[in-house]
Structure I
Amino acid sequence: MRKLVFVEDTYGVQFHRIIVEKLKDIGVLGNDFNPKIERLPTGKCNPGLRGKIIARIDREDAKALIIIDTESNPNKVKSCIEEIFKRIPDNIRIDTVYVDLKHESWLCIGLGGDRVKCRQDPEHELRRLKNVRDYSKDYLSKWAKDIDVSRLQGENDFKDYENKLKQLEEDP
């Protein structure tokens with residue numbers, strides 16, 4: 001059975017590879033767990049997303065996890081994803097994790113930032129934490145190695161992420 005994780009952007013791919021390894025290191029996930037992690041083939045609310053993901057799975061039995069930022073509009077994002085994936089082939093199981101605001105919130109909290117500030121304006125808090133003038137999207141993957149995942153384990157959206165990764169890990 002194929003196991004895939006889809007994330008929103010190029011830097012998110014490496015970010016999640018690092019987080020999965022960190023979760024393996026602390027025993028949340030098994031050492032043999034190695035899902036294919038790749039970028040969403042189109043925008044998260046693009047109606048073509050369903051077909052492109054199903055095409056990537058290529059007629060095999062598969063489990064996929066889609067990780068999406070809510071960007072201050074969780075109801076809209078959840079609604080569009082549910083609509084896009086309301087009918088999928090029987091051999092495919094798709095779950096979704098909705099990150100409260102954006103991946104930078106997890107990065108910020110994992111680096112020791114103030115939880116409230118990280119959820120409100122993660123880029124601002126990251127600039128303060130790392131003492132940089134501007135936040136660049138590539139910092140998501142560059143700074144992920146410094147994250148302490150134990151700081152994230154109390155976050156509801158991260159708990160959901162861990163649980164859905166464990167479900168993805170299970171056979172079938």
Structure II
Amino acid sequence: MASISNLNEATAELTRIIHSKGGKIIKTENLSNRGRFGNLRLFTDMNEVYHLKFSKKLIEPRPKTPTNNSDLDEKLRLAVKYFGNGENTLNGLDEDLLLELIEIESTGQQTYFVTVMSDGRVLWRSGREAYEFVQRYDTIIHFPKAFQQPVGFVPTGWLINKSNLIIGLPNILK
């Protein structure tokens with residue numbers, strides 16, 4: 001896998017994957033204009049919307065200590081333990097951006113939450129799956145100190161690795 005160092009390279013990698021599965025990008029919405037650096041959306045001719053987030057570094061749940069026994073930390077540790085598939089990190093998306101994906105889905109488009117990692121991995125789930133995970137397991141930081149906005153987290157290992165996607169487009173046999 002190629003090393004990816006910025007959002008432009010991450011966009012190129014996701015575009016390559018979309019093209020390999022027969023899709024064509026018809027619109028790109030850069031969310032940096034809204035102060036959401038490292039986030040953009042790609043709209044395809046197949047009625048799909050990919051919310052791309054470039055990540056250089058992921059978050060690990062805080063270890064359990066006598067001074068750190070909060071309910072949220074425990075939920076995050078359990079989510080990683082049971083759904084992380086051996087990876088001990090979390091991947092987050094601002095709550096309002098996640099809700100926007102659900103709103104876009106209500107217009108009949110399929111939405112995806114995609115993270116392109118600096119190591120070249122392309123990880124994703126549908127917007128609905130990410131939203132339902134965050135809601136079901138209550139893995140949202142409502143009053144974050146380091147972020148401007150509440151952030152919903154999913155275990156990185158729960159996301160599906162689409163880095164080496166192989167698509168066999170259907171054809172008619174004669």
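What follows draws every value from the coordinates through simple rules; no lab data is involved. Since the model is a prediction, treat every value here as computed from it, not as a measurement. Cβ atoms are built from the backbone, for glycine too; each structure is taken alone.
Which structure, out of I, II, was mean count of other Cβ atoms within 10 Å over residues 51-58 calculated from, if the result is 18.9?
Answer by label: II.
Can you tell which of I, II yields -13000 when helix-only ellipticity at 222 nm (-39500 (n - 2.57) for each DSSP H run of 4 or more, over all residues; to 500) is derived from it?
Derived from I, not from the others.
For distance in nm of label points 7 Å out along Cα→Cβ at positions 19 and 155, which structure out of I, II has the highest calculated value?
Evaluating distance in nm of label points 7 Å out along Cα→Cβ at positions 19 and 155 on every structure, the highest lands on II.
By the measure mean projected area of the Cα convex hull in nm², for residues 35-74 alone, tell me the structure among I, II with the highest figure.
Sorting by mean projected area of the Cα convex hull in nm², for residues 35-74 alone in descending order puts II first.
With FRET efficiency 1/(1 + (r/R0)^6) of positions 59 and 115 (r between Cβ atoms, R0 = 35 Å, to 0.05) computed per structure, which member of I, II shows the largest figure?
Greatest value across I, II: structure II.
Where does the value 17.9 come from, among I, II, when mean count of other Cβ atoms within 10 Å over residues 123-130 is the thing being computed?
Going through each structure in turn, the value belongs to I.
Using the calculated result 0.55 for FRET efficiency 1/(1 + (r/R0)^6) of positions 27 and 163 (r between Cβ atoms, R0 = 25 Å, to 0.05), pick out the matching structure from I, II.
The read-out comes from structure II.
On distance in nm of label points 7 Å out along Cα→Cβ at positions 43 and 83, which of the structures labelled I, II is highest?
Between I, II, the highest calculated value is found for II.
For which of the structures I, II does the calculation of distance in nm of label points 7 Å out along Cα→Cβ at positions 3 and 67 return 3.6?
II
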